[in-house]
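Below you'll find the structures, each written out as structure tokens.
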Structure P
Amino acid sequence: MPYIQSSKSSIAPPVNLYYEDTLHGKPVVFIHGWPLNSSMWEYQLSELPKYGLRCIVYDRRGFGKSDKPWGSYDYDNLAGDLKSLIDELNLEEVTLVGFSMGGGEVARYIGKYGTKKIHRVVLISSVTPFMLKTGDNPEGIPQETFNGFIKQIREDRPAFLAQFGKLFYGVHFLNKSVSQELLDWNQSMALEGSPKATTDCIQSFSETDFRNDLLKINVPTLIIHGDSDKIVPVEISGKKSKEMIPDSLFKIYEGEPHGLFYTQKEKLNQDLLDFIVGSEEEEPLYDEENPEISDPLLSDPTTYPDTSFPIS
């Protein structure tokens, strides 16, 4: 299995980070949400590479197949891991796609390292700019709410994550938006995370203020959020991020919950392609029946033609 190592530190050993890379096309790095791992992007990775995108996903430290260290899970470390991935794979002109907690990594990476290697940014259901209720952020979520999450996880992690999964996808008595099998899959991903990473990351995404980081985003940015998101309410996140990032494109998915990467996977894939690739062509590069003649990237990986859709 492919791994890269986080940057070496004088105070902590490097961390092995699991990643997957489709190898050909314009590079796009997807950063997953809490408490899942890179497998959540299945419905993007099965479609987007057909349109000339090199899709790269990785498991955050503490989750999935990556190492689960006992050290810090603060956003400086997490952004450093993202930098290690970009540097190790020699990526240039990369689009960063951050979902939920992953939007924080995108923001902190740019806040610390700038946009020299960044082409575009996509924030989906993102925790930016600041989740916590404070004196200068009165619309945020009270600290007691996050403390309650941590307490419940320490008492019965599987039970908490199962209930959280239903809220994540907007499942309730009158709305069975996803199958039980999908919820089971979600639960299996969540339980792969270490207990320490699961609780420490709650503190990280709730208490980290990304407002200064967002002010440094100077590349084209797409913000996508569901207006029925009960995990990260759009009023304190997507709408405020839009206000702080000049000329960003803001799309609200009406009636959609937090986990719209699945509940609106076709629409999301279309919007990602529109934003990242453009719309000069109408057919995918990749023909599953004749891959050797339909994908010019297989014969010349330096060729990145302008392509797009609509997705069939």
Structure Q
Amino acid sequence: MKDAVKRVITGTVVALLLVTVLTVNTFHYIFLFLFLVLISHIALHEFYLLKREKSRKEYGELIGHLGSIIILAGLYINTMWNRGELPGLALILEYSTLLKLFPVLFLLILFAVFIAVLVLKVLRTEIDGALQAAVHIVSGIIYITFPLSLVFFLMEKNDSIALVWLLAFMTIMSDTMGYVMGKLFGKHKINSPVSPNKTWEGYLGGLVLQVLSSSFFYLYFIQPWLGFSAFSFFQISGVSFLIYISSVAGDLIESLMKRDAKIKDSGNILPGHGGVLDRIDSFLVTIPVMVCITFFI
């Protein structure tokens, strides 16, 4: 019961912080950028610890963090440019041409991080596990930073605030409703070694409550207050279903990695939730899915 209370309190604080950074447009959403940099930094650190002991230093991870910041900064600048919120940059550098090639730049940054880590290994004559370390560091950027950076892609849409609010609500409800239904009515285990405590009642009950609560949130908050009405009732139910499945997938993927690392939580920074990676695991899949959905509206 104490864990449940901690989980609710922590989830509420995180939700309020998320609402703040999404709503307050102070100096071109700089708080959103800093928030994503912070979350990415902590989650990357936790991800890197999955494959090494805390007592052993891995200086190549610093290169991974630097590459992550460059990617987030690049997409942030590109988004603000496209929104017309950073016209002063035109007096310094012509960003538009460079950042339109961002998919290529992203791959180049990954390549640069990979090579830089291996070069560091050569200079420090660290032979054992050199390739695995380089692959793991790049994997963290792909798994964590890239999905988080797609938030800036959503911010380019005309109804960006509504889309991000909707995504945040659906993802949080997917986790919350599944957890609540599992705790209250869970009897039949799914018998998966990846997540042995999850139940069919939790998954199916969470799906029903998430779709209902998300549809209600869309119809009575998003539509009247934010003026976003791109979805019909049946469409928003379908979107809720896709986000729920994506959220479950994100949770199971991180559970798989923790099982492989033989740990229960990725960290202990968030009471009742474990680490930051434990909290954002669902978002790492739901964000790209929502981006794909926006191609059809």
Structure R
Amino acid sequence: MTAVEPRREAINTNTDMGASARRKRRKIASYTVLIAFALFYVGPIFMLIGASFKTLPEFFQDPTGLPESVELENYTEAWSLANFPSYMVNSLIYTVVATTLFVIMSVFVAFPIARGYVRGAGALLTLYVVALFLPPALIPQFQLILNFADIPILGNLLSIWPEGSEKQGLFNTRTGYIMFFLTNPIGLIILVNYIKSIPRELDESAAVDGCSYPRFVIFILMPLIRPALATVIVIHAIAIWNELILATIFLTGDDKYPITRGLLAFEGQYGSDWPKLAAAVIMLMIPMLVLYIFLQRYIISGLTSGAVKG
């Protein structure tokens, strides 16, 4: 054993210790950043929960502090003032029907685009990407719904449809409101990019076996893209559930309002009842929170595959 070898061992030991110290510092820095982001996002939720248990005078004295006592009456009064039983049923109808229709139609549209079975598939996908950066077309949508009776073929269905009229079209109807949520560019983009990861051999095998296109999409393709479907369902359902502007513009009947419209009941002429509004918001977010928890295991893989494939 030469004198050089102990020196090399000491150098290697110092190098390993330095690398270990750097990894430890990076780990501490990463956790610090993660904790800071967690507090940034979770902090307002805890403030909202605390505000929901306060009285109005207590809220104005200390909006961000802990409540001195628990006021459960805020929840019971918010439930009745916001008309939760009726409005929540409407929101469930809008969310379930619109999300179901959107997911089914998007899969049937996304598959031929992902496979390139239609001409200009790349251009179509680019248009959907461009649509992400466009503002909502409220005025054209309003004119389309109001003049639905003038649309060829579709307008003739108003005579047999239980909702709508020739003068107002589908304005102030559940059908018209649901139609606003049958498009969502980000949902279709996620589905297209995820379907690109599915082997083409499945298409050929299904065609050889005589499987029809609808049967292939429903019974073979959709089970394989469950992560993407779960991601799209959560994104689309939350968007519908939290929508307020469209509900204010296109719905005028109290019996058709979604639950978000009920939050306006806490807005007064000279101020708002913030504790009851906080209680109403917490009750409002519970259904979507349950949906997210139920589909959480699929969402991360659905988003990552939809972001990097293709």
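FYI, it's all coordinate maths here, none of it is from the lab. Everything quoted here is computed from the prediction, not taken from an experiment. Cβ atoms are built from the backbone, for glycine too; each structure is taken alone.
A compact table of results
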{"quantity": "Origin of the value 44, 37, 16, where semi-axes √(5λ) of the Cα gyration tensor in Å was derived from one of P, Q, R", "calculated": "R"}
{"quantity": "Winner on mean count of other Cβ atoms within 10 Å over residues 157-164 once structures P, Q, R are ranked, highest first", "calculated": "Q"}
{"quantity": "Which entry (P, Q, R) yields the derived value 15.0 for mean count of other Cβ atoms within 10 Å over residues 221-228", "calculated": "Q"}
